[in-house]
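Student: Some structures to go through are shown next.
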Structure 1
Amino acid sequence: MSGGAPAARNIEVKRLLVSNKSPIKKIIKRDGTTVQYKRNRIVNAILKATAAVGKANPDVAEAMALKVEEALANTYADAVPSVEDIQDVVENTLMASRRARIARKYIIYRHQRAMARAARAYEFEVTDRVPYKKIYEVLRWNMEHECESVPALNKIIREGNLPALINDSDARYKQEAGFAAAMVMERLNDIRIAIVAGPSSSGKTTTTIKLGEHLEKAGIGLKTINIDHYFFNLETHPKDEFGDYDYERPAALDMELINEHLVCLLDGKTIKTPNYNFKTGQRELNVHELKLKKNEILLIDSLHGLHDGMTCSIPAENKFKLYIETLGQFRGEDGTFMRWSDNRLLRRMIRDKNHRNLKPMQTLTHWHYVRRSELKYIIPFIKDVDCIVNSAMPYELPFLKQHLFRYISQSIDQYKNDPKRLDAHIRANRIYELLKPLESGKDDTPVPSDSLIREFIGGSRYKY
């Protein structure tokens, strides 16, 4: 894209707004579906917030909604924002416009709506895509171990009880992996492929290893196929005006070759998988030899493992599907729950820095691609899984802070006045406020070498 394109786009955005035509056409709902964008939903939400501070003010609501729309158009360009993105921008726009009282009421209104959704979804859990029963179990565990908030975790650290929490957390996670293995063993006559799927940096690789350890102890033969090697060359993916590639979509993977190889493996044939170099963005075909015996199960660790296109050539009864997510129920100093995606963003910033030749702030600015893909291609499939595992460790945030806090702090100032990086600024500011009062984990020696967190902070005995 040429250097004048952003300026031209800004002019076009303003022209559309003046003519009362929205530059935003579609949005992504919480269930991953794409629907028509409607400005009046933003207007009505802000209007209710103005009424809560005194008197409903339609003029203010309309003016703020237009500012929100302009910020969305400038930030997301040709991308499709999610409901979550829009709400974040509403909060940011109100605060930036010195409407702090209205912003606070909007935040309260947003929280109340979220709680109402949770109540409805818990009642009708079978049809929902959010595992509320599992979330409740996580919250109860955290409260029983008194590690459910920043003040509580700080108390554990200051009293020297962090090693005990690490041991308990890892034991809980290993128990869940063991339960998943037991489910596989119950269907041993049918299952040929075990899929570990979930959003970015949820801990799929370690969970795949843990699942394999449990099955091996039971005498079940295993082979692991690395789906990351099936990425197409980096230059084949769409690129934005900043030079950032969108490789988060299922189409970034060679699905046809994956299915061809899966069929061959289940037929007892030998294949040679590709090799993908994340630092160069290039793949080489026919590198890693792999053969699956009749009494072996193939383990797949993949972001899009639940996507229909990845294993469509394999009958459903031959597949076991495990979904993993950071289902953490952890509150900041102000009582706000940390978002699962923020937890994973911190993990990925460290991983990308150490293994993918990317600076932490590059991961931060790329994250909107990650979230868009998760909402559309990953989260909707949670309803079809056999098992759900929580990978959020209550003790991990102090160590993540130790690795990343200075980068988070820098990014707030760097992107503060950049409308095209508004999403990155909002995320950075939210994470900064959560981590600021939290004690840092300067000594990670109590973290075992086989801990899931080692997948991200380093020092694991496993090879990734």
Structure 2
Amino acid sequence: MPRWRVLGLVLLLFGGRGVRAGDGQQADAVLREEALRTLKKAAAYYRERVASHGGYVYYYSTDLQQRWGEGQASPDTIFVQSPGTPTVGTAYLAAYAATRDDYYLEAARAAAEALVDGQLESGGWTQAIHFAPSKGARVGKYRRGRGGVWNVSSLDDGQTQAALLFLVRADQAMNLGNARLHEAARYGLDALLQAQFPNGAFPQGWRGPVEPQPVVKARFPDYDWKTEGRVKNYWDYYTLNDNLAGTVAAVLIAAHQVYREDRYRVALEQLGEFLILAQMPEPQPGWCQQYNYEMIPIWARKFEPPAITGWESQDVMEALIQIARHTGQSKYLEPIPRALKYLAECLLPDGQLARYYEFRTNRPLYMDARYQLAYDDSAAPAHYGWKQAARLDEIETALQAAQRGAVSTRTRPVRELREEVRRIIRELDAEGRWVTTCDGERLVGQPPFERGFRYVSSAVFSRQVQTLSEYLGSP
């Protein structure tokens, strides 16, 4: 009888009420065995058939003949931006931590070394790594050679942060024993610290150490911000766009935990100081995407106006909580209560937050099809998230726990994990794939795929592997 039928019979026999403790343990042992087999089968498919140069892109056709990152990709291109190579590599590390099976550590090592090959001379990473010339691609100036001339390390969309965080954790898993990986992680961290301004802020990108700027508090523009204050090279200025605060904080915390050097803690504290400085004054005590060196909010891209932002404000609060927990300093929690109160008053009728709120009036702010400012989203371009889910209740709960000094735990009950693991096992196909069928949704960075199109997703693979690993690592 096939193993999956044996599993189903055991779960049927032992899944009802009145199950004896020993019976439940036996059923759990069977499920764990199946989870182990599922994990290995899926990881083997991804490592041995999907990986290219040790790395990954976002999506693959089921025959692996087509690949997509931000658009079509060749077999000689891997992606750094999530859910690319660091995302998959981190899933392998989770599998290794749960099982201590060196197979997963070797898969993580291959992914990490692919990132090492694509590290820029400036110390960070850009969106993708090209191992061969690619028509129309902006090829990086890689430290290890084989590259082009692009040398701007990017914090946009968590690119450098994802690579660095994964390398630091991989270095830790290998007991700092892989010299090539270890050196790249430390080189990248050095470059990140040199890209931090004296007030604790970071730019969206850098080519080298940043120039010192005055330390001042955020304020509203005293000019017509709708028409003035546009800066072409906005990426050189203070940025919070797309969760920069939280992702950079995570890197600094991990670096401090792994390498035990005070400079990472100091940089984390400086980031916290900037987040305090960047909170806008009453009556709109939220945060903005972008600030100039005078700490006045400015434009970024043509659809990113200076405004209070619902998305980045939530990320900043979560980052401040993490900084307070790691440093033990409650001052980083002080800006959060008034921001929560303000944002609760900003909720839209559907319970979401607008990405932007206009200065002074606090009206939700959008763009129309011609990228002109508008007060409704009826004609807003579909490529941007003009409304975002509100996480205010979760942030309030985390704040209260941090104020009490409670230890943060995010582990799920084993019973809940079991149900999800059963589903994950069922959905793995005979080749070791979790195949997704497009239901009309728009995939990240892609033109709409046809409804019914079947593809393999790095995000799905990584999520399933993380869940299996969480279950296998549970008591």
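No value in this document is a laboratory result; all are computed from the given coordinates. Just so it is clear, the model here is predicted, and its values are computed rather than measured. Cβ atoms are built from the backbone, for glycine too; each structure is taken alone.
Student: Taking 68 as the value of percent of Cα pairs over 13 Å apart, for residues 222-261 alone derived from one of the structures shown (1, 2), identify that structure.
Tutor: Value 68 for percent of Cα pairs over 13 Å apart, for residues 222-261 alone corresponds to 2 out of 1, 2.
Student: Further question on the same structure: For FRET efficiency 1/(1 + (r/R0)^6) of positions 182 and 230 (r between Cβ atoms, R0 = 30 Å, to 0.05), which of the structures 1, 2 scores highest?
Tutor: With respect to FRET efficiency 1/(1 + (r/R0)^6) of positions 182 and 230 (r between Cβ atoms, R0 = 30 Å, to 0.05), the highest-scoring structure among 1, 2 is 1.
Student: Follow-up. Computing Kirkwood radius over Cα pairs in Å, for residues 134-389 alone gives 19.7 for which of 1, 2?
Tutor: This figure was derived from 1.
Student: Another one. I have 0.05 for FRET efficiency 1/(1 + (r/R0)^6) of positions 102 and 190 (r between Cβ atoms, R0 = 35 Å, to 0.05), calculated from one of the structures 1, 2. Which structure is it?
Tutor: 1
Student: If you rank structures 1, 2 by FRET efficiency 1/(1 + (r/R0)^6) of positions 70 and 302 (r between Cβ atoms, R0 = 30 Å, to 0.05), which sits at the top with the largest value?
Tutor: 2
Student: Taking 19 as the value of relative contact order in percent (Cα under 8 Å, 6 or more apart) derived from one of the structures shown (1, 2), identify that structure.
Tutor: Computed on structure 1.
Student: Going by volume of the Cα convex hull per residue in Å³, for residues 46-141 alone, which of structures 1, 2 comes out largest?
Tutor: 1
Student: Have a look at 1, 2 and say which one yields -16000 for helix-only ellipticity at 222 nm (-39500 (n - 2.57) for each DSSP H run of 4 or more, over all residues; to 500), as calculated.
Tutor: 1
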